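Once you scroll down, you'll see the structures, which are given as structure tokens.
Each value in this text was obtained by applying a stated rule to the coordinates, not by laboratory testing. All figures in this text were calculated on a predicted structure; none of them were measured in a lab. Cβ atoms are built from the backbone, for glycine too; each structure is taken alone.
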Structure I
Amino acid sequence: MVAWQTKSSSVVYRNPWFSVREDEIVNHNGTPQTYSVIDLASPSVFIAALNSKGEILMQREFRYTIGRDVWGIPAGHSDGEDLLSAAKRELLEETGMTSSDWTELPEMFAMVGIGNCPSRAYIARDVKLVTDERDPEEPIGEQKFVAIGEVDAMVRRGEIASGAVIACLYQVRLALAGDSLIH
């Protein structure tokens, strides 16, 4: 098997959050093809916010791209800032909560077949409500703390539909079980 080769690359669309490029490549079989790639402008962050009982904060949001409400966790773009700082900002903006106990989990990539979309998940333990203010741009309808076992049931029922959120929650389960994923 030969290495993939990029013959040319051009950005065909760009906005503040991502770009789409078309690469003319020669694939592993030696076949020329056009490969379209989505590149995030900056990594995303996901926050598993745990209360003092070890329950995780879930939030229901309308997702325009799929046309329905789904449950997820606080998340957002890092906007080029330090990832932990971005996670703290997103938690505060979306929930009004803070934490002084943060654990970083390994880097993940969403949509690896079509994109370069890195993300980093964090566990924020013993979160505390510090303000009732929320970012009005966020389409968050409801927030509730649930036991980890209920999160599993929500995944089985299809209420958590984001692959990136499910991957993050899996990392969290491993970390909480004492797995060596934690840096």
Structure II
Amino acid sequence: MNIRRINKNEFDCIYKNLMPYDFPADEIKEYSIVNKMLTDGKYIGYRLIDGEKEAAYALLCYDNPKDYVLLDYYAVDSSIRGKGYGSQCLSLLKEEFSESRGIVLECENPDFAADENDLKIRTRRIDFYKKNGFYLTDVRSSLFGVEFVIMACNLKSEKNFTVSDLDKIYRVMFYTDTYSKHVKIG
């Protein structure tokens, strides 16, 4: 099993054919925004390959690849979920970014769950990442009204992930006017 970096055509295929099934429509960034980050060298994608099968994909954003890297989108093929592929892919991503300070990600904040089922899903997702070496930081964010907790896995850094670290990444991801209207970090 290995991961490999994807090219622009593969990214387009993932964006158009997989992401609409793996993520709610309101969580998918506009193509023009993601494509600009990709073109600017601030966005990168990987596929987890098991033999001939493409088992998972990960799309990441960063200001500087030696700093923290944000796991922006991450999905395992629905037919093989729960079989360890997600954990294996995270392990390989940690190796791939071993020269970075760490990998961070956003999880929907359980305090804002709509109902009991939503709370279970959010809690299960956080527990999965904890099992794979991530910890809950003190940093929280709100993007377009959706509340997130921020989790991190330090690779080269001894210090905890901060608001300033997230601010650097979000300023790469969002245009200034969008940032000021729809992004809150605390």
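A few remarks follow.
- Comparison of I, II by distance in nm of label points 7 Å out along Cα→Cβ at positions 61 and 165 - largest value held by: II
- Structure responsible for -6000, with helix-only ellipticity at 222 nm (-39500 (n - 2.57) for each DSSP H run of 4 or more, over all residues; to 500) calculated and labels I, II on offer: I
- Looking at distance in nm of label points 7 Å out along Cα→Cβ at positions 53 and 173 over structures I, II, structure II comes out largest.
- Which of I, II leads on relative contact order in percent (Cα under 8 Å, 6 or more apart), largest value: I
- Per mean count of other Cβ atoms within 10 Å over residues 5-12, the highest-valued of structures I, II: II
- Label whose coordinates, when mean projected area of the Cα convex hull in nm² is calculated, return 10.3 (choices I, II): II
- Taking Rg/Rh (Cα atoms, Kirkwood Rh), for residues 21-124 alone as the measure, the highest value among I, II is held by I.
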